[in-house]
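Multiple structures follow.
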Structure P
Amino acid sequence: MQIAEWRPPAGTVRSDACFIHVHVPRTGGTTLRNVLFGRLSTRLKSDEIFLVDLLSDRYRTGSVDDFEGLSSDELRRLRFVSGHAPLRFAEHVPRPFTFAVLREPVDRSLSVYWYCFHNPQHPAHAHARSMSPVEFITGGWGEARNGQARYLSGYAFTTESPSDDQLLDATEIALERLSYIGFFDSLRTVVRDMCRAVGTRPPLTIPRTNAAPRQPISRRDLIRIEACNAADIALYKLALERWGDYDPSLLFV
């Protein structure tokens, strides 16, 4: 693969860094967070962790607005932030290390549909039950359409409806700001790399969480799903060009 000259900066991951997990839905983020959280929670204090829209009786939790309302002293103490968080969180902490996982766009879109289909608690469950996969995805339900570009660019946290070109332009900027990008198809490698980054051993096994059964789909419908995920497909291709064969030893020295 021909790799562009761009490279993320090499150097030691600081021991006082704040790790910000930009969790894009249906990319293995829950699995990754569970592994990292299980290790970091044993050595971090309650005020050093912030979980976005997740439940916890010990660690600080809250919405995006709650995070951005923290005082400078509270933000300075943070060492681990996870959840469906916008990348702009990195602007609020002194030493951010931002990381995300991406997934092949069509596979991710179908995963969103089947997750919503099987999960009665999801807001889009009723829509998934009343629609075919291609109807659900082309309709943009459940962040199934260009969801990765929307999350990384920050548009998922607004009411705006950007064009594919606007989405991709914003996402290219976001790619430059991420400290590490991993890929769903290599989730074991991602877990190993991030365990190394936070200074802990990776687990021997990695249990998958939130996996959703699915049924086959026609080639015709696959083509329609590809067409409505143009920004995600361009994003994924660019991320692979830049990170697909990146040697983490250049980063985690």
Structure Q
Amino acid sequence: MHAARSSNSPSSPKIREAHFSPAYSREMEGRVAIVSGAAGGIGKAIMAELLGHGARVVGFDLLDPPDSRLDWMKGDVSVDHDVERAVLSTVQEYGRLDFIVHAAGIARDGVLWKLSEDDWDTVHRVNLKSAFLLLRHSVPVMRRAERGSIVLIGSINGSRGKFGQTAYAASKAGLLGLAKSAARECARFHIRVNVVEPGMVNTSMTRDLPESVKEEALREVLLGRLAEPVDIARAVHFLLGDGGAHVTGQILRVDGGQYF
């Protein structure tokens, strides 16, 4: 275990050495990633996937790490200072930053006329503003290195809309515009930006939904099952890694056909 080299701030967070997943390929050997929302089911799966391919991965979340051996930055993804510290501390510790995955997200469901302004602002702050902050602080690092790959975790409801999810769907739709514009701005620096759009995923959050909601979602899925977090993680790995080397500005839906 080791502490991160201190930044200019005396309260710079700690980064610990990770041994979260046995390596099953060395494709990402020597490369460094930050995963926001890393304490959630999808975030944990993404961390494990990237670690398994040899990357050094720093989890970034307001919650404590699910495993004490993980490299971890505790902070609020929607607060500029916390995001800046996460990026700077990672670069100071490892000397580079190759991958960003924005997996942080929350939902505040309710029909439009019952949705509070506070709920709207909270969802957009966590889901969309935080993605902007991550890119704003990480892209300059990647520009200097003339390399990088970024994946934002969206939702099929950002493309199709969903009854009772006005705030959530709008925030996820915002990620599409952010990613496509950033892909255009960053391509000349060899930085790729893409979106993974899951359908309903079998996580603790969805397991708490009413059975009628889950049954309705399952009826929509052509492949007959909800996605597992590892399904999303493998898509992220493809887009970040060598397999997606000529892919940018794209939406990859991992939904078993639910979007149809």
Structure R
Amino acid sequence: MKCNFTYDHYREILNTFHSIGYKTVSFGSFKPGKPLQLLLRHDIDFLTPNLIAVTDIEKALGFHSINHFLLTSETYNLNSKTCRLLLDKVKENNHYLGLHVDPIAISPYAPVQQFQNSFRRLLNLAREMLGEIDSYSFHRPEINGTYKDLLPESLPFPVPSYSYDNKYSIDIIYRSDSKREWRNGCICQEIRKLEGKSIQLLIHPSWWDEEEIDRSQSLQKYIDSVIQLTQAYLATNLSFYPKNKQPIEDFFIR
């Protein structure tokens, strides 16, 4: 098994989990102490068509991932036509939806009550746009911190499961491909050594691709996709702009 960030290797990784008997669960249905549970989480920092490719691979194995979306992204808008169609596809494939929270975008330096109320409004908006919210996670927690005022035990109102709660990240195995790097080596080398222990696996779909490319090329492909989406939008809305071959409606689900 060659370690890389291709769809073929992702399929190999999930096939190995599947062959051992792992089942994907949501944070809401996770049972502490039970073996062979796979919390397969995606943080959507950058939205690309790669998300559908990755979740289609999961669907083929009967796996269901938990997809955490930003509502404060500068580069994608969940209320746009393209994103709504994407969300419909993800829901249709029975994947779970969650909220990726960037505390920097909701006034972390305001008084605690104001900060928490801003988070409540964000959470309510997420429920309106996404439907049922399985869980939430923080954006760049190692850099920005975990913001204890937004943890479930600190909030004066009920919230979904917090993905970095000890029972999901300390009491079980936790692995991530953040920055397109595996700190413990590729997860494929560890799976059979886990001895059935439950695991949370954080995968960022934008890092994975059809072909084997490096991190710089991956980021350039993302930048190119943003340009292509902008061009498709202009072609749709301006009669004098050159027509685009890519229909904007299915940009993320091609």
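Nothing in this text is a laboratory measurement; each read-out follows from the coordinates by a stated rule. The model shown is predicted, which means the values in this text are computed figures rather than measured ones. Cβ atoms are built from the backbone, for glycine too; each structure is taken alone.
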Out of P, Q, R, which one gives 17.6 for mean count of other Cβ atoms within 10 Å over residues 26-33 as computed from the coordinates? Q
Among P, Q, R, structure where Cα extents along the principal axes in Å, for residues 106-201 alone as derived comes to 47, 24, 21: Q
